[in-house]
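What follows is a group of structures, each given as structure tokens.
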Structure P
Amino acid sequence: MSNITAADVNKLRKQTGAGMMDCKKALVEAEGDFDKAIDILRKKGQKIAAKRGDRDANEGLVIAKATADNKKAVMVVVNCETDFVAKNDDFGKFADTILNIAIEKNPASLEELKGLSFDGNGLTIADKIIEQTGVIGEKIDVSGYEVVEAEQTIAYNHPGNKLASIVALNKAGEAMAEAGKQVAMQIAAMDPVAIDENSVPSEIIEKEMALGKEKALAEGKPENIVEKIAEGTVKKYLKENTLLNQASVRDNKKTVSQMLNEVENGLTVTDFKRIMLG
């Protein structure tokens, strides 16, 4: 049997993130062969992942970041089962690594992101998720991936990393970046359904129209004015739930659109994404 030193165990631990005892056992089983020891740890992760496949991984981190030139902002969701794990520094570093890979490689979808190399040594993000399931002992997953691109993008991470938003503006500059930060916080706080009334899906408008009619009839309103009442209900809904028409959280006497135009004439939002855990 090979002589397994503390330095060997520590090296494997740094490489895989597994616990000291798990690393020692894997090295003993592999007779000191590091590649075999890593395979042993991965197989352990696969077994645990299979056992925990039906568990709910509703905790985790939502993190967002803009590129150095602010032309693109990316957001990812990395899940685990408990808040205890979500607050662990190693889990946070794992999530940050995935976010940075997404920014660098610009995958077209969540599945493509999971297929990207994690460490440059043949291990994909999907493989690393399984490995980390074995290391942590909880179901781990990457369940969300969003991107916006524009002249100016901003990423906002709400304290606690359970909520984040990314926003795209049509104009760039220092003043625009500050305004974009306010908009990103607005999105996080107010959860708009769309940029403006023209970008609200028709099914949402139809649903709100039907609810307005139903409410008016339930209140005993005459049938000949039910349609008009429902239209008023929809108009109110669109004002409260579309980003540019919402009252600004910073100054509720102005809409978000008015606030942006005061910063720069014609400044507007071209895209946004918001994700909240739970």
Structure Q
Amino acid sequence: MSDASTTADGLALPLLGLGVWLAAEGAQTSRAVGWALEAGYRHIDTAQAYGNERSVGEALHASAVPREDVFLTTKFWPGARDPERELEASLARLGVDQVDLYLVHWPQGGPTRAWPGMERALRHGLTRAVGVSNYSAGDLDAVLAGATVAPAVNQVQFSPFQFRRRLLDACRRRGIVLEAYSPLTHGRNLRHPTIVQVAERLRRTPAQVLLRWAVQRGIPAIPKSVRRERIVENAQVFDFTLGEDDLRALDALDRTGGTDRALERPWW
């Protein structure tokens, strides 16, 4: 099993990344990113809406890991008008010339509104790839109908409890990588008996089981943590395998009915 998923345009997207949603600008974010890079993470995911891009950039520059070895994602806040201009500001905060992936954070104003600006940002070399987040199968089709460049990635809430089978299938049929955010369900389901039973038998933690469920399927996952021990623990998911019975038991935890929607209750 590779430790990366390849996008349709050939970019290697690491299967495990650090998300920094709700991590405070300043020391909390910069420490978390630094610890993740020390632990072997090579994928950092931030967003304009998170307010911590500057701290992510400081940690990248302070690290001994070369910039070209880190896959860096940020996201366009769709309340703004121009994705290209907003990415220029993000690059200044991050202290880099280019990000690896730039996503529309959610389809505010309709799924196609931001896409022409995303394509401009790609064309002008501000990002290596563009994609979306929180897009349903129907939203993806709306973008594809008028796009010059297809989204490389659709980042959505995804875990055994949000096993959006039809959305995953729709992404794969369209050559789009589905990426999982909140793969640990914000910790809400770490004590579920099925998760605990699998973890105890494999002598792993419940969090490791949830992450392994995603990466074993080739789905990039971006757990968030600001605690060093959790960041290190979450990285230890490439040296064990879930059996077929384990996968079936975890699949059965889905609460979405295998939907092709990205969220049950959109917030925009």
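Quick notes
- Here distance in nm of label points 7 Å out along Cα→Cβ at positions 209 and 257 was derived from just one of the structures P, Q, and that gives 2.0; the source is P.
- At a computed 3.8 (distance in nm of label points 7 Å out along Cα→Cβ at positions 9 and 233), which of P, Q: Q
- Winner on Cα Rg over 2.2 N^0.38 Å once structures P, Q are ranked, highest first: P
- Structures P, Q were compared on Rg/Rh (Cα atoms, Kirkwood Rh), for residues 41-96 alone, and the highest value belongs to P.
- Structures P, Q, by mean count of other Cβ atoms within 10 Å over residues 33-40: label with the highest value: Q
- Structure with the greatest value (metric mean projected area of the Cα convex hull in nm², for residues 145-224 alone, set P, Q): P
- Of the structures P, Q, the one that 5.6 was derived from, the read-out being distance in nm of label points 7 Å out along Cα→Cβ at positions 81 and 249: Q
- Which of P, Q yields -10500 [helix-only ellipticity at 222 nm (-39500 (n - 2.57) for each DSSP H run of 4 or more, over all residues; to 500), calculated]: Q
- Looking across P, Q, the calculation of distance in nm of label points 7 Å out along Cα→Cβ at positions 113 and 169 that yields 3.2 traces back to Q.
- Each of structures P, Q was scored by relative contact order in percent (Cα under 8 Å, 6 or more apart); the highest score is held by Q.
Bear in mind that the values in this text are calculations on the coordinates, not laboratory data. Here the structure is a predicted model, which means the values were calculated and not measured. Cβ atoms are built from the backbone, for glycine too; each structure is taken alone.
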